[in-house]
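Participant: Below: a set of structures, written as C-alpha cells.
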Structure I
Amino acid sequence: MKGTISNYKMNRHTQKDNHMVIIVDGISKRDKAMALVGKEVVWTSPAKRDIKGKVASAHGNKGAIRVIFEKGMPGQSLGTKVEIK
C-alpha cells in the first residue's frame with residue numbers, strides 16, 4: 001500500500017521531527033485508517049537508505065495516519081511516497 005507524506009506533527013511552538021502525517025491512497029475514512037495501526041512504514045531516501053516507522057494512530061476524520069519514525073525525517077521527505085506493509 002502506498003501513501004504520501006503530508007507534513008510533520010506540529011503545534012504552535014514545536015515540530016516533531018520523527019512524527020509524520022501521511023495521506024494513504026484509497027482511504028478516506030477514519031475507520032479504515034484505524035485498521036492500519038501497528039503496521040510498518042518504510043521511506044526510501046534519495047541515497048537508497050530506508051527509514052522505518054510504525055503507524056501510531058489515525059489523524060483527523062479523512063483517513064490520514066500518524067507515523068512515528070525511528071529517527072528524524074529530513075525536510076526533503078515532504079511530498080514523497082512511502083510504502084505501508
Structure II
Amino acid sequence: MELREVFARNLRRSRHAKGLSQEALAHEANVDRTYISSLERGVYAATIDMVGKLASVLGVEPDELLRRAVRPPSGRANAKR
C-alpha cells in the first residue's frame with residue numbers, strides 16, 4: 001500500500017474517531033471540504049505541513065497519520081498452541 005493510501009485511511013479513521021465530519025475538519029484546519037475529501041480518497045498528497053496541521057486538529061501525533069498497520073507474521077495469527 002502506498003503512503004498516500006495509508007495517510008488517506010488513517011486520516012479518515014482519525015476523523016471518525018474524533019466524531020468530525022469532513023466539513024468540520026476542514027473548517028478547523030482552514031481548508032476546503034473538497035480538499036479533505038480528496039485527501040481521504042488519495043487523490044491529493046498532503047504536504048508535511050498539512051499532515052502536522054491535520055494531526056493537531058485531530059489531537060494525534062503526525063506519525064499516527066502516516067503509520068502503516070502492523071500485521072502479525074504470516075501463519076502465526078491462526079496457529080494453535
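Derivation of every value follows stated rules applied to the coordinates shown; laboratory data play no part. Quick caveat, the model's predicted, so the values are computed rather than measured. Cβ atoms are built from the backbone, for glycine too; each structure is taken alone.
Participant: As an exercise: mean count of other Cβ atoms within 10 Å over residues 6-13, calculated from one structure in I, II, equals 11.4. Which structure is it?
Facilitator: Working: I: 11.4; II: 19.0.
The read-out was computed on structure I.
Participant: Next up: Given that semi-axes √(5λ) of the Cα gyration tensor in Å, derived from a single structure, equals 28, 13, 11, which label among I, II identifies that structure?
Facilitator: II
Participant: helix-only ellipticity at 222 nm (-39500 (n - 2.57) for each DSSP H run of 4 or more, over all residues; to 500) was computed and gave -17000; which structure, I, II, did it come from?
Facilitator: Values: I: -1000; II: -17000.
The read-out was computed on structure II.
Participant: Another one. Consider the structures I, II: one of them gives 2.1 for distance in nm of label points 7 Å out along Cα→Cβ at positions 14 and 54 as calculated from the coordinates. Say which. Don't skip to the end; give the middle numbers.
Facilitator: Details: I: 2.1; II: 0.8.
It was calculated from structure I.
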